[in-house]
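These are the structures, in structure tokens.
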Structure P
Amino acid sequence: MYRTRTDTAVVILSFNAFHWHEKFLPGILAEGMGRYDVVLVDNASIDGTGEKVRARFPSVHVIRLDVNRGFTNGYIEGLRQIDSKYYVLLSSDFEVTPGWFDPLHRLMESDPQVAAVQPKIRYWREKKMFEYAGAAGAFIDTLGYPFCRGRLFFTLEEDKGQYDEPCETFWASGGCIMLRSQLYHQFGGLDNHFYAHMEEIDLCWRFKNAGYKVMCEPRSLVYHVGGSVISYGSPEKIYHNYRNGLILLVKNLPASQLAWKLPLRLMLDGVAGLYALWRRKGWELIAILRAHRDFWKGLPRWFHLRRQSRAFATRPNMKGMYPRSIVWDYFVRGRRTFSELRPF
């Protein structure tokens, strides 16, 4: 067990990612300076990443996992070996900016009801643009579709300061998320059944069901390269989008809502599959069909997990859940930006 010298462990999960560490670790370490410890979880890399980091950055504590069982499990196994008040889960392809950490830490220290917080996330390749996974705060609609301040489906906004106010959200981006470690473990941590997508939404939903807050603090800014775990638009990304979105609903919705929202989501997935076929993208349809097959095959398991997850639903705080359909607003009503949505 590694006990941090500070109250925060910045935990970077890595698989064959030394090229990113060479680029981004110097900035992360420079910002640390007694504020946080940096821990690298080497997820069974085969290119010597762990050894190279030890040699090049001796102040980084390296935890070596012998078997790679996926992105989510890498964090699960790594966090079991770290004793700290706070965790910051930081993907290897993130660049931090000067002063990124203090606003997150101040917010967590100021309110014990905050279970998780994320910074403002911009795209590393086009640094004025918000980034797909997180942007300036992450939300979910009534049917379980995630979206962000600064990103609705295929529309990314330029950051012009329009979302610079801290706000309560529904979930926080797993690419850069600060967690209260005691609550992380109390609520069961990340669920490895998600493997590599939406596991942070599932965890935050458990926090929210127990009455805790999830926040975005835009005074903290980071940049994300993106697509380094599963490429955007790839068959694997589409597969996990559809399968994990359904698991998310089964695990977390009240029974009265699940009874009608799950069939509606299944129907909308079917529409998406037909649209993929119409666009002659049969591989998308195959990914959706695979997702549905594996969702139905695992249904008894998802309902077992549901019993565990719903046990935390003692005082639900649904702030950050959009009470309407983001699909309808975006594709039918033409609402392309977060600021065009009706207030909620």
Structure Q
Amino acid sequence: MYTRPVERRIAQLDGLRAFAFLGVFLRHAIKFPLGWVGVDVFFVLSGYLITRNLMGLRETTPPGRTFGVFYFRRVLRILPPYYLALIAMLLVQHIAASDAAWYFGFVSNFRDAFVGQIVGVYAPMWSIAVEEQFYLIWPCIVLFVPVRRLPLVFGLVIVIAPIFRYAMTPYGFDAVYTLMPGRMDLLAAGALLAYVDKRVPTFFVEYRRKFLLIGLATVATFAIISISDKTFRTNLALPLFNVVGFGLTAVFSVVVFCYVRGLEKGVVMRVLMNPVLQYVGKISYMCYLIHMVVLDLLKPLHLGKIPVSILGLLGTIAIATASWYLAEQPLQKLPGIG
């Protein structure tokens, strides 16, 4: 019988999740500039929380059972909402069975990169594929690499990611943006932060203001390059943006996480702890999965971007709420592996 680690919930991270989702939602609803950075924030959060989970399992669970416990939790958390959303997508936007297989197998990012992206309600699914592929390899690293070596491994992964993006430049934007190795700087940075958090619990609080300054400097650098170089754009898929541009948004996402993690009080903390944002953060997974379906269903009404955005957000939250109370929460209450 394993002992489930007792972990203090970091409530402000739910508020951060809510903002990350809202950024993605606004990007899809009204083409909000750089709203896609919300996906980067999700990746940092995932790297942090999954590594924190795995390190806890490493300390509390017999070595032969850690994989079973980890994947049992992931299957219950990820698969039911994912397949519910995928069925809804298939009903709204029909695709061939051969195309659907990419989504059922969590390899749609490979299709996007080397076959072509299916435009429409399936847009968010590449990032879930990245997450699932991350879950396959990351436990092998965190559970078996000597603990003292983990920072070195995480650091190497962070360095390799921009090199991979540079190497994939000739294959186009989707190959750079949607394949897991090109996103691993975000996931591994989150992992490194989990390691630091465990070893130096006061780290985020002590350096909070410095994180804020780094974030502002990152935004300024990004803006200066964007203004001075018109080729510094995501859709052009040129080496400069693939390495430097995505690198800067990764740094920004990391420092936003660090700043939020270090909050204890103040205006920003009160905003993040707002009950509405807390709730949206809690149900953000299904919100992320289903929001494109809701927006697509509202298109025939021709109400204009703002009304559709408002109705789309409310509809997304309503569906995610039903999913949370009818499927996700009951499944999470099931007993773990004994």
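We did not get these values from a lab; they are worked out from the coordinates using the rules stated. Note that the structure is predicted; figures quoted are calculated from it, not measured. Cβ atoms are built from the backbone, for glycine too; each structure is taken alone.
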Checklist outcome for this item: If you rank structures P, Q by distance in nm of label points 7 Å out along Cα→Cβ at positions 54 and 286, the highest one is P
Next on the checklist: Given 1.1 as the derived value for distance in nm of label points 7 Å out along Cα→Cβ at positions 174 and 198, which of the supplied structures P, Q does it correspond to?
Outcome noted: P
Checklist entry - Can you say which of P, Q returns 1.04 when Rg/Rh (Cα atoms, Kirkwood Rh), for residues 118-189 alone is computed? => result Q
Next on the checklist: Comparing P, Q, where is distance in nm of label points 7 Å out along Cα→Cβ at positions 62 and 310 highest?
Outcome noted: Q
Next on the checklist: As an exercise: FRET efficiency 1/(1 + (r/R0)^6) of positions 110 and 158 (r between Cβ atoms, R0 = 25 Å, to 0.05), calculated from one structure in P, Q, equals 0.25. Which structure is it?
Outcome noted: P
Next on the checklist: Quick check on the output: -23000 is helix-only ellipticity at 222 nm (-39500 (n - 2.57) for each DSSP H run of 4 or more, over all residues; to 500), derived from one of P, Q. Which one produced it?
Outcome noted: Q
Checklist outcome for this item: When relative contact order in percent (Cα under 8 Å, 6 or more apart) is calculated for structures P, Q, the one with the largest value is Q
Checklist entry - Thinking only about distance in nm of label points 7 Å out along Cα→Cβ at positions 102 and 294, which of P, Q has the largest value? => result P
